[in-house]
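Below are structures written as structure tokens.
Since every read-out is calculated from the coordinates, none of them should be taken as a lab result. Since the structure is predicted, the reported quantities are computational estimates derived from the model, not experimental observations. Cβ atoms are built from the backbone, for glycine too; each structure is taken alone.
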Structure 1
Amino acid sequence: MRKIIGALLVCCVCSSAQAVDLSHDTSDPLFMQARTGVLSKTSLDYFSTGLRLGQDLSYGLTDRFVFGGRVHYQQDFDGTQDGFSSIDLGGIYRLGTASETESHIIYDVLMGLKFGGSERVRTPDYADSTYYVGFRLGRQYSGVTFAGTVKSSWIFDDVPRGMAFIDFIPEVYFRVSNDWRVGANFGLRKATNPHYDEETLGLLVAREYGRTQYVGHIEYAFEANDISAGARINILF
């Protein structure tokens with residue numbers, strides 16, 4: 001296994017991202033559709049006590065700015081934590097493209113707002129609205145993408161001093177063939193309320209058919225000692 005991973009890394013480092021077409025690789029952590037492009041992500045996730053159906057839509061307002069929204073519905077098998085989640089509206093602005101710097105590093109700013117939704121589905125449970133801003137950077141090669149995201153969120157509802165948390169998410173994503181992708185990410189969350197601290201490890205595999213990708217993924221949350229798994233369909237219009 002180590003020999004295979006080493007060979008992949010050598011191949012990736014020796015080649016440039018411009019050598020392959022990344023415009024349809026919608027699971028790449030640095031993917032951003034071009035102006036007027038529409039990306040739909042429909043997901044179904046299973047966790048320890050229920051199912052979650054989600055829909056994500058985004059639109060390329062320019063070649064550097066994408067705006068989108070997402071929502072999910074959760075069905076709790078063992079309790080009353082079911083209903084629609086808060087609506088997440090946000091955008092990604094590309095500060096720097098791979099062709100603009102000698103290092104070919106990509107820089108993005110993320111921003112957004114979550115609001116509304118069922119009280120039984122909110123995270124944290126008292127959060128009626130959450131504001132967030134983040135910074136993402138990474139490098140795309142022909143066979144692999146390395147990316148890292150830092151995101152800060154603020155919650156001001158129902159508590160005198162509110163709450164804030166920071167997420168740090170490094171990711172690696174391999175294009176192992178023309179059609180197959182595998183990826184991994186690690187998430188570290190630190191909150192002003194330690195009850196919401198969390199570390200997660202996620203893995204995904206994707207099969208690409210033209211402008212459509214079928215994705216399977218699994219995630220383990222260390223603090224909650226919980227595993228979730230699911231499937232997603234990405235369609236680029």
Structure 2
Amino acid sequence: MLQELNRTESIFIRNSDHVIFEPESDRKKLLIVFAYIDQKLGTRSHSSFLRHVDCKKLFLNPGRNAWYQTGIPGVASSYTGLLAFLRDVRSDFADHEILCLGHSMGGFPALGIGVTIGADRILASAPEYVLNMPGSLSVRHLKETPVECGDLTPVLSANAGSAITILVGRQNAFDMDVASQLGTFPQTDVVELETGHNTFPYLKDVGTLGATLEAFVEGRDIRQVVAGL
């Protein structure tokens with residue numbers, strides 16, 4: 001069992017170019033961060049804005065714009081495999097509060113996998129929940145990539161325990177339409193910002209990203225942080 005091992009040497013979580021686990025916090029709180037672009041290997045999405053946040057952190061980077069349909073190198077080769085991996089993580093951190101965070105592409109697994117494993121809270125920024133829709137980023141990038149899980153409607157409709165916050169920019173019509181649909185699912189709150197698709201970069205530019213992410217981790221009202229922006 002993972003609890004019987006040093007968690008930095010876990011059979012489930014081993015650091016690599018695509019997986020970085022920071023277990024140093026004593027708090028029973030684990031934040032899973034899904035990268036949002038095919039970043040340079042080893043890059044951790046939003047890591048600099050999370051350094052001051054006291055919790056364990058698991059950064060996942062797929063290395064390509066495939067909306068996690070091809071999993072995470074070294075962990076899983078498919079969406080289903082990644083889900084199985086994170087179910088194991090969830091099980092072995094059963095005494096922890098589990099949080100899922102993702103912007104754009106990362107919002108898809110944050111929602112789908114987060115709800116499926118029973119995450120306590122999810123923050124998804126400008127996400128899609130049905131892939132390959134006209135005008136979407138996924139239809140532009142996925143192309144010939146086989147889609148194993150392309151519609152989160154059944155998962156989100158059955159959500160009974162995960163509190164979901166959606167951040168969306170009013171200046172992006174596609175994102176606003178998606179957010180409006182997401183707002184009809186259970187336990188889902190939509191927070192609008194005066195920007196386009198780049199909600200997280202916008203919050204960074206106005207000096208509020210760190211406070212927003214901290215509020216999410218701590219379970220505080222994000223609306224109070226972004227009020228007036």
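Suppose you compute helix-only ellipticity at 222 nm (-39500 (n - 2.57) for each DSSP H run of 4 or more, over all residues; to 500) for every structure in 1, 2: which one lands on -1500? Mind dumping the intermediate values first?
Working: 1: -1500; 2: -8000.
Derived from 1, not from the others.
Tell me which of 1, 2 gives 14.0 when you compute mean count of other Cβ atoms within 10 Å over residues 22-29. Write down the numbers at each step before the final one.
Working: 1: 19.6; 2: 14.0.
Attributed to the structure labelled 2.
Given a value of 16.3, 49 for Rg and Dmax of the Cα atoms in Å, calculated from one of 1, 2, which structure does it belong to? All intermediate terms of the calculation are to be shown ahead of the outcome.
Details: 1: 18.2, 54; 2: 16.3, 49.
Corresponding structure: 2.
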